[in-house]
1. To test your reading of the models, identify which of P, Q gives 0.00 for FRET efficiency 1/(1 + (r/R0)^6) of positions 93 and 397 (r between Cβ atoms, R0 = 35 Å, to 0.05) when calculated.
2. Among the shown structures P, Q, from which was the value 3, 13, 22, 23, 19, 11, 6, 2, 1, 0 of P(r) over Cα pairs in 5 Å bins from 0, in percent, for residues 429-516 alone calculated?
3. Say we calculate distance in nm of label points 7 Å out along Cα→Cβ at positions 165 and 237 for every structure; which of P, Q gives the highest result?
4. Out of P, Q, which structure matches 14 when relative contact order in percent (Cα under 8 Å, 6 or more apart) is calculated?
5. One of P, Q was used to compute Cα Rg over 2.2 N^0.38 Å, and the result was 1.39. Which label is that?
Structure P
Amino acid sequence: MKFRLDRIINLVQNMGLRYVGFRVQHELLKKTGLLKRKFPTNPPLHYHISLDQWRAQQTQFFFADKTDLKFAGTKSEALETRYRELKSGNLMLFNSLSVHLGVDYDWVTNPDSGHKYDISKHWTEIADYSKEAGDIKYVWEKSRFSYLYDVIRYDHAFGVDCAQLVFADIVSWIKGNPINCGPNYRCSQEMSLRVLNWTFALHYYKKSDQLTASVFAEIQHVIYWHLHHIYNNIDFSRIAVRNNHAITESLALYLGGLFYSSFPDAGNWKIKGKKWFEEEIAYQVYEDGTFLQFSMNYHRVVVQLLTWGIVLSEKNGERFADVVYDRAMQSVKYLRTCMVDDNGWLPNYGANDGALFFRFSDAHYRDFRPQVQALARCIGMDAGLANNHEDLGWYGIDKTPANKWQPVAGIHQFEKGGYYIIREQDTLTFIKCGGYNDRPSQADNLHLDIWYKGQNVLTDAGSYKYNTDTDTIRYFSGTRSHNTVMLDDYDQMLKGGRFIWYYWTQRKNANLSESNGRYTFSGTISGFAHAGKDITHSRTLSKTKGEPHWEIQDVVVNKPAGMHMTQLWHVPAAMERQVSIQATSENTDAIKAVSGIGKSSSLYGTYEPTAESSFSTTGATINTVITLQS
């Protein structure tokens, strides 16, 4: 009982009384049915705005309609293949898994588990996860309508009118998902994305004969109730979740109020949405450009939302607060610094669920260059990346950059987020050493990521799935899948339910320095509070300049007697022979080296084996030398 009470006290200390109080209140409202009353089901069709009135509005989108686009689309084989797959009922989920949904997909059957959700149930009665239903993200994926960008890009590049396909799918979704019922009304962020993606399609096909008055009437009715739902549920995202969900939903309210100004409450949504978007960006994107979710991919989500918001506000004679522009610029600098120049990839750091909401190019999902350069250009900055992607054209960005910024070779420290980076011509060394005022994503402090000649040599395992068995979730989100240290079977923090960690690790000190021939990092964290008192882990890294040679020392202080300290390294199986890892302890006879098979998920929903090397001792120190062969 005392241990459980300790967890509750720790949760309150970490998350705050406001969070805990809201969660308690929210659950009470759900159980009593009071929450359900705020979100009516099957309201009668109401015409807030006619098609002719909407077409006559003076608000400016990225483009007036499809005939307004000034760039030639890319007639690529990859785009043509994706379009043919979509036409035949196949969909790429999470940018990694191709599944056959069929041309008459019902929008509520999970293709992974086969479970069909009950669309007669109010969304408050739908569970995020159950063993029977499986991972709800498999149902949400098509319903967010991000696949429409492949269809619209194909329409533009190949000159094939796809309006009938697009509107048939939207109408099919409307008929298969009664308002505020079923799994697709469970998440306000998913609803926000649907609003943005339908709005993009409406503007592209603004003059199409397929966009009839009756089709538009159905769409505007559902968009209204989506925005109504988002507004009335946004406290959940802004208090209980406080991550990219809140940014997405705030932006949807602002843009919904802007582009559907005839809706009741649209003016209020627009004002509040703009205010909340500014507040969330200021809070969630730290002063040094790092992001409170401690995730590269979720930071890219914010990058795209910033691009939408900044471009569309300015096209309509408005402007966000200066802090939004500052955090956009700092985000570009941070992500560009972490980027491998050869391919635009970044460390697979933090939660990664395969999200790329607005895909405007054929670039690989892990390639961040199109999105980072688009945000840079929309704020008048050039990140030193090629403009050979379509993103700038779709956003209608034609600003001449006032300045060009590229990260220099050498050391880079982002202390607020806790990232320490060494950039050289052939190598990128990435170290995490942070303290947490906001919810940590994974138990990965003092993780080391190494890239050599564009290849990820020491890897972060990624996420795989958010909703699967407990052991798998713990592996991917826990310490074992990272290049750092465990004590016995203890993660650095204690895993709670869903996305909760107890006893957050904290940085005690960190520094990255440069001398004539070496780069040196030193950092210490507190951790393993559930394993013993006052335990600290210190890591010192020394890298020889211009050579793929690293020396690492790990020291654990106050480790309980007899407990094993285990240093973990993960190398892609194909590169195992190129990587030499040698380790010693204070007493070389006391160290145990084990080679095994680990897992790595570069893309959500899939994983591949990695070579896992571990060095274990009952002592307190492990010294390691890592050398790469060309």
Structure Q
Amino acid sequence: MDDRHKNRHPVILGLFILATLVLLFQALQLQVLDNPYRKKGETIAVDKITTYPSRGLIFDRNEKLMVSNDAMYDLMVTYNQINPEMDTAKFCKLLGIDKAIFKKNLNKNWRSGRYSKRKPFIFLSKISALKFTKIQENLYEFPGFEARLRTIRGYLYPYAAHLLGYLREVNQTEIDTSEGVYSLGDYRGATGIEYTYEHALRGEKGARLILKDKFGREVESFNDSSSDVPAISGSDLTTTIDIELQQYCEALMQNKRGSIVAIEPKSGEILSVLSAPTYDPELLAIGNSSRGLNYKKMDNDPLEPFFDRSVMAKYPPGSIFKTVVGLIALEEEIISSTDRLTCRGYYQPGGPGSRKFECHPHESKVDIARSLQHSCNTYYWRVFRDIVDQYGESIPEKGLSVFNDYLNQFGIGEALTVDYPMEKKGNNPKKEFYNKIYKKNNWRSGQIMSLGIGQGEIEMTTVQMANLAAIIANRGSYYIPHVVKSFSDTAFQIPARFTEVKKVNIAPYHFDPVIKGMERVLLYGTAQNAVIPGIDYCGKTGTSQNAGKDHSIFFAFAPKDNPQIALAVYIENGGFGATYAAPIASLVIEKYLKKEIQSESRKRVEKRMMEANLIKDP
């Protein structure tokens, strides 16, 4: 071999050795020395962690915040990552739990498929932000446990509980049918507008992708977080409610059973809606440690604070229903606005010698306006019977069907479809109903004449009564009452049914004598104690007969010209309409239109109404 080739051999060998060393060093750096690459080398899985959106805020019509979001934490645990030698006593002390709860919350039915030892699940939920600060600084001592931020409802006012509603945890059926929207431990609206507008308020969940090693430990974010999907906050909701008016109404209804509904006639927007007795919505907040006890106590309360009397209670409307009977009679040309009927202080449907049905003392001859002023029962018994018998006394079914059709137009006997749940439709008794009670074709108008004065089988909800006041204020038209005004996210719109005008098939000029009569109720009639200085308005008292003490009713709109508020007040066992319902309604009107109760005499009325206690100790 050439000496030159012999001299090159060590050089070539040295180059090979050097290249091998460089490659070995790079491999060492990639797999051992360089931490990020080592972590990725150990990674065997990409895990998705759900991030939760904040729920949409709720405002009143004047943009005052009513419902906010407060921070809350869920403590998650991954079973396989727990250190068997962890200081359980210290851990339990930090959380304020005992070892029995620790074991119960940790040990799951692993065969059920709902839980996995390799994936995090909720160990302890609803930890307040204040309590979490005590845990956070020690959490590193307990591998396998991590906190996830959630939000819960905070209430800035202790009012409007029925309207707002509350949240609850979703059940398995809701999870299974939600197409991935809900999962174990999620919350959703259970009642009120939290339920109705759940789809807008809840927002959309996000996801954070992380790399985990073979032990299930987090290594780092996947793909530098570029694949993460941010949570989208729920849409804020502005309601039609005036929270200051709501506060005032609830103060007036302390120690009473009943409801108040106030509507803006020109829009159908509900200004205030309440059921009494009510409760502070904070009592059922998710983060309230006494939530379960509060719920049980109220659920067992004989006063039924969960029963929303504004939309669920079906009441006989009493004499406020006379306005409807009068309007139908005018449109059907049963009477004219100037016709005067005689009342002798009683009504004898069977003629002389038959049973007398008593009426209130008043002038003997009344037209429709004065019949409302004095709330003459005789007038409306006679007028109602004439409506039913207009096709012949032997075929009352036909006349009653005409009457029923008008009631449907007024939204009586059908749900108005307001935008919070549990609304009842009341009762508009039809011929089929009476054919079941009596033998078919064996009943006459005299047997059902109590409908003419709002008694008998006719039933209305308070929201229907308030809507009736709005219809009269608008002379025959209305918008379906609703509590949503706008959404912050333009993807959500007010339901179309709330922007469509509805009309009653009664000529507008027929409303004039009825409105005149309602004005006379305040000036000269049954509600003179509810006059508001400086405000000319229209109303009608009602007294609903009851097995115990009668119910007190009043509905009204104000001012008479260009009405801005229509309302109904129903006080269970309040007696005559003028005793409680009318004064309370007048105070609500004055508060809304003038912002305060001005005169000393009116302040005395206010004090008397607020201090009245109509609930006996059960």
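1. Q
2. P
3. Top value of distance in nm of label points 7 Å out along Cα→Cβ at positions 165 and 237 goes to structure P.
4. Corresponding structure: Q.
5. Here the read-out was taken from Q.
Laboratory data are not the source of any read-out in this text; all were calculated from the coordinates shown. Predicted, not measured: the structure shown is a model, and the values here were computed from it. Cβ atoms are built from the backbone, for glycine too; each structure is taken alone.
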